[in-house]
Structure 1
Amino acid sequence: MVNDRLLNEGEKVFYKTYNRFPVVFDHAEGVYIYDVGDKKYLDFGAGISVCGLGYGNDLVNYALKSQIEKGLLHTSNLFYNEPAIEAAEKLTTMTGMDKVFFTNSGTEAIEGALKIARRYNFNKGKKNSEIIAMQGSFHGRSMGALSVTGKDHYREPFEPLVGGVKFATYNDLDSVKALVNENTGAIILETFQGEGGIYPATEEFLKGVRQICDDNDLILIFDEIQCGMGRTGYLFAWQEYDVKPDVMTVAKALGNGVPIGAFLASGKASDAMKPGDHGSTYGGNPLVCAVASAVLDVFKEADIPGHAKTMGEYLWKALDEIKEKYPEKIVDHRGKGLIQGLEFAPDVKISDVVSKALLDKKLILISAEHNTIRFVPPLVIEREHVAEMKEKFMEVLDEI
């Protein structure tokens, strides 16, 4: 079989840092993905919150093909290109931020955000500034991003990491205040912890952290890589409470599958770094920025955040009904919009649940911390897709 042949070849040639499921995907349309045997899978993972517009969006495909036909895929950042300028103008307008730097990934965006924080404090004469991050957070796999990731099992194999990082308790303002001292230079947090188990920041916490940063002239960094781009029902999660960061990071759904990220800066952070302080060979190239520009157009014209909010309410009802039916298996339901999670009892092995859903029911789900399955489908799902997911998922729970 083609699937088995490709799986065997993949096992031979790929560096083993992933535990992949035994499925080889081939093509996709709407909110469905098809494997090499043409079996159809309902996608409630969206490539880990990446494919917000689903698969095969006409405007995104047109932007991609048009830029390829121009033949201009890369120029380097020694020059300007029109798609990058257009994407930057749209992104800054939609966020109210002042400046943007395009990267290749969310992890790279975090690196840039951390450098802004360190550079801002260096410019003030604070040469060894510290950063306060959050327990339970996940910011990426590079050394800098790992340094502010609040999970020991990710960090320990690669220590020593970047120094000067302390960890507060998420949604506990007093724990943040207790760590602030004369060396503190920045606070970084996810406005909605995804990998950490689907935990939204409270309005009180976000406003309190913003006030701490204002009172102490600190840089506030919001990581919106997973929860941003409409997933919570707002274009970015912080906009629900109007708590604006000095620096924010975005990636994933910005490119709808094309690799792009960005960090944005506002106010005092917008001119902290100088020419020569940071760079990227591929970041902001015409190909990915043409796609990002088209994605931003679709998000605005089709009100994708509004649709995600509406469908999120419908998904909440469906997941609540599942939780009520299986009280011995499911202990909590968290989230908002189209980033929700069901936490399972300790005796339930969620890897088995996810695997059975995929292999037996052709339903794509992904896990998170705290024995949680997260539901992060494409933002363009409709009610019939939620109903289909519910039916398949309940069949899995009946069988385990």
Structure 2
Amino acid sequence: MSSPAVVLLIVILLVVGGITWAVVALIRRQAYISSIRKHGWSFVNSPTWESVARLGNPPFGLGFDRGPDDQITGVTAGGRPFQVIEYKSSYWSGWVGMTTLSRRLPELWITGGDTTPRYGVLAQLVAAPAQLGPGWQVGALDAAYAQEALTPGLCGQLTALAARQPGVNLSIDGDQLVVLDPPRKDLDRLRPWLEQLGAIAAAIDATPLDRWMQPEPPQRLTFYHHPEWYWIGVDDSLLQFTPVNRGGSHHRTDEVVRGRDGDGPPFVAFNHHWQTTHTETSTDANGHTHTRTVTDHHVEPILGFQLPIPMPPLTVGRRGGGIDFESEAFNKQFGIFAQDRKYAYDVIHPRQMEYLMAAQGLPFQISGNWVWFSPGEHSQPTIAHCSAYLRGFLGRVPRFVWRNLGLPDTPYPALETMPG
């Protein structure tokens, strides 16, 4: 058989094999969905954001690229709603099972067996009850809450879950009891697993934890430990007043986030996309010249914080230059530029210089009633760090400066903490 014939045969076999695999996978998937419905449950191929909108703790609440996928929903024998859902983000992907609690409670993290705590969790480890035995870890923001929640009854139900699932990774997320890696492939195992999850939820509901109840949050996509941040997605009206690159064409926004942290200034953050074109000329082997138009795609991160009153122009850059200050170390690290030199000295006083050198934040520019950063990337950690960094800077602007600008007092009381 000639080489071309062999190649053609191989291609045909690969195509036939691929089609066969796709058909087998489709048949198995349809059988799986049919089995789910025979259990009295529902299956959704492409659930909406509402399926996870109430969830804000890891693996939820992190990053901008989040995607719920296949979803199983139903009710346990005890009448408790549940869902088992596939979830993907920039930081984690897998399956999650959860059932509803009667109250919204603070975050509580419980792991047992050969399981590590989830990525991004900010809670501190607290002592695990002796009833759980060795190998368990408990995390919470308040140790007293964890002690009250982990009753002997709950510990017994957790041990029972561990007998069904050796690596337990469980948390309370608002009014949802969340467990990673449910046995979703084996529906005969999944049903008793869900009933055990319902028993754990019942034990939590039976515990007097009303003093720890949390308020109902707005119905929007949330961010972990940033309750006032919220996802918008697209808002091209931002292009009218933000300092985006104005060249090229096809300008658009995506991954728009708004919010604030505590009493800090509100922010807007997004990616700006646009296109430019250029002409490329080449000559072929016959000496003929060919010209083609090439489209280049660009993206830049934009991050701005809105001030309560316009402030004179001031740039806090890096690598020296600009106005000289009494600290040579500061002058080498920072480049301060301002139209009003006295104003710059009022704002960048010795204590402010110490803060800027210690905090090591990103460059920013004050323009009117906005502070624009040069973030380098559009990410949740970058926004959080710039928010804390700017809040510390504004908290060190003297009161007389704010009063000279027309405010009765500083809008940002001094903070001693550095951005994390």
Relative contact order in percent (Cα under 8 Å, 6 or more apart) - structure with the largest value, from 1, 2: 1
Winner on distance in nm of label points 7 Å out along Cα→Cβ at positions 52 and 164 once structures 1, 2 are ranked, highest first: 1
Work out which structure the value 32.5 belongs to, where mean projected area of the Cα convex hull in nm² was derived from one of 1, 2. 2
Among 1, 2, which structure scores highest (criterion: distance in nm of label points 7 Å out along Cα→Cβ at positions 140 and 332): 2
Mean count of other Cβ atoms within 10 Å over residues 172-179 - highest-scoring structure of 1, 2: 2
Which entry (1, 2) yields the derived value -12000 for helix-only ellipticity at 222 nm (-39500 (n - 2.57) for each DSSP H run of 4 or more, over all residues; to 500): 1
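None of the figures in this text is laboratory data; all of them are computed from the coordinates on show. If you're wondering where the values come from, they're calculated on a predicted model, not measured in any experiment. Cβ atoms are built from the backbone, for glycine too; each structure is taken alone.
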